[in-house]
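Take a look at the structures below.
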Structure P
């Protein structure tokens, strides 16, 4: 260790009492985090890339400083989906500190990792007050039975109005309009359910019909439009 001459010439002053860091809540316990292995918790972080054309929602389940589970969801950029695939292979097994200093391919994923790191090391995880945290695999609960991200995609213009394209329920096939041409409901297809039915041997057309549902006052519509072609 090198010291400047100014420091070398200083007299020694004894350090007072040291009580360590303030405890943070982790999985139902108060923990004085001294090392990365002292960190546990499940939480989410969101990041965007520099040109702001895409975003990532990252979910990690950390146990004793090690990432045991990762859910990487991206939107808005085709290349980002491939980056997510690589990040999903990279993250599990790394320490939280390793992951923070690893190139996760996409800027949005890296930013999400940074935001998530800040939450978890300051005791702001989603499982801060949940005894023993959540089991590995808990992030899949966010996706539902079809294991698909919750997506909302809408398009609208001043000239032609709004077009609902995708909701949490699924892919929008038809939009119902009332007498004043205002949207009052929609028909959707749960793509996860449809694909499961097809994999089980069901005819594709039958699977499509079985996976359809309605929302709002769809049946009261006086006119129905295909939001992608009308």
Structure Q
């Protein structure tokens, strides 16, 4: 794919990364709706929510390919190309974890998520989505920092990264609470395995957000 020469000098690679992060955010929102639907006895559209997540994933993949082509074509970048690609991979892994969670959940339609675990599952889903909300802001601040190299902007980026890490730790706590609740109930061993594994896959959503923050920390460290 050819990138126009003028484009290489008039745009920032962070513009596309922000666009990708917004698609990641949309994907996690659809994921949240899918989980709420699955737990509800009145919901008959879980598969529809899965398809919506798949649509956002496809759109994100298109943006990802454009970013890769853009980065490869640029001779001059404010940061290391490898670091940018690693950041993109970490951010895209969030979508893979979301898709993986819904795929795993779909393997066991009945009884699916036991009613006794409804509260803990919702808390975990909410917790892993919170750090995702910070990515677009972090990228916007980073874009400005790499244009001006302002210490103030660098501090703003670092503060957002710290916030992402804190929210990830809260997600870890929510995952532990869900696992503890699973083992405290008299459940079938298959359900126990299914729920513990589901909690780990959902928890990975926040893990990848933290990874993205760590890579950004490395990018602004120089």
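Comparing relative contact order in percent (Cα under 8 Å, 6 or more apart) across P, Q, which structure shows the greatest value? Comparing P, Q, the top value of relative contact order in percent (Cα under 8 Å, 6 or more apart) belongs to Q.
When FRET efficiency 1/(1 + (r/R0)^6) of positions 98 and 162 (r between Cβ atoms, R0 = 41 Å, to 0.05) is worked out for each of P, Q, structure Q gives the greatest result. Taking Kirkwood radius over Cα pairs in Å as the criterion, the highest value among P, Q goes to P. When FRET efficiency 1/(1 + (r/R0)^6) of positions 82 and 186 (r between Cβ atoms, R0 = 25 Å, to 0.05) is calculated for each of P, Q, the greatest value falls to P. Matching task: -6500 is the computed value of helix-only ellipticity at 222 nm (-39500 (n - 2.57) for each DSSP H run of 4 or more, over all residues; to 500). Pick the structure from P, Q. The read-out comes from structure P.
Computed from the coordinates by the stated procedures, all read-outs in this text should not be read as laboratory data. Here the structure is a predicted model, which means the values were calculated and not measured. Cβ atoms are built from the backbone, for glycine too; each structure is taken alone.
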